[in-house]
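Read through the structures below before going on.
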Structure P
């Protein structure tokens with residue numbers, strides 16, 4: 001009888017025991033419904049633009065151009081940048097209005113080659129090719145992303 005009661009209590013506690021000891025709690029990463037410009041799971045090493053750069057040296061970020069923003073703030077803005085995906089038909093329709101493409105070189109830790117981002121800057125939005133080779137549109141003030 002005593003063994004039956006102990007077995008009954010063990011069965012009642014079985015779900016709690018399984019949750020506690022057998023199932024790993026994986027942290028839930030915050031996922032954006034919009035595509036990221038940069039690879040969110042890779043560690044940034046440097047961002048090189050045509051006339052300025054952001055580099056991670058000796059444990060801190062440095063900027064090669066004077067700015068009212070800190071280098072760390074700029075890195076956070078660029079690494080968290082998301083946009084609206086632009087399909088190929090929409091891009092083809094916009095192409096006649098797009099002039100002078102620019103390129104950003106993005107270096108990640110533990111990668112041999114940089115990611116090269118082509119982008120166009122229009123008065124209304126930026127059009128950028130992200131790390132997944134998708135065109136994304138970002139409506140942002142130039143002062144938000146540039147020093």
Structure Q
């Protein structure tokens with residue numbers, strides 16, 4: 001993994017606006033993806049860049065369910081959201097690119113349903129890796 005982190009950092013950096021933030025979106029980011037990244041970056045003697053923010057579509061899905069009066073399930077899978085939105089699964093679930101395409105489509109629907117703009121998404125629905133496992137409030141990225 002240690003040899004892959006510099007490749008990831010270069011790739012993300014090559015797509016980043018100079019001086020800007022990076023916003024990474026994942027389903028269950030707070031519960032799985034970000035803790036995994038923190039652990040692996042640390043194990044390989046790297047820090048997650050200080051300008052990386054994360055958005056968790058699981059959190060957004062729960063907000064949509066609350067706003068529509070739906071019963072909130074503690075586990076809302078990406079595939080269940082895809083079915084809810086009528087997004088066809090092309091390939092096998094839990095394969096990287098299949099899940100990326102599903103996440104992209106679900107994320108679009110969730111942000112539309114919640115009427116989120118980029119500023120409101122960043123200010124009210126993103127988090128820093130340092131907030132995982134704590135109750136810290138994030139600093140305003142603006």
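Nothing in this text is a laboratory measurement; each read-out follows from the coordinates by a stated rule. Remember, predicted model here, so these are calculated numbers, not experimental data.
Given a computed value of 24, 15, 7 for semi-axes √(5λ) of the Cα gyration tensor in Å, for residues 83-130 alone, which structure among P, Q does it belong to?
Q
Could you tell me which structure in P, Q was used to calculate P(r) over Cα pairs in 5 Å bins from 0, in percent, for residues 19-58 alone as 5, 14, 15, 15, 14, 13, 10, 5, 5, 2, 2?
Values: P: 5, 14, 15, 15, 14, 13, 10, 5, 5, 2, 2; Q: 7, 24, 26, 25, 14, 4.
Comparing all candidates, it corresponds to P.
Given that semi-axes √(5λ) of the Cα gyration tensor in Å, derived from a single structure, equals 47, 21, 13, which label among P, Q identifies that structure?
P
Suppose helix-only ellipticity at 222 nm (-39500 (n - 2.57) for each DSSP H run of 4 or more, over all residues; to 500) works out to -14000; of P, Q, which structure was it derived from? List each step's numbers first, then the result.
Details: P: -8000; Q: -14000.
Checking each candidate, the match is Q.
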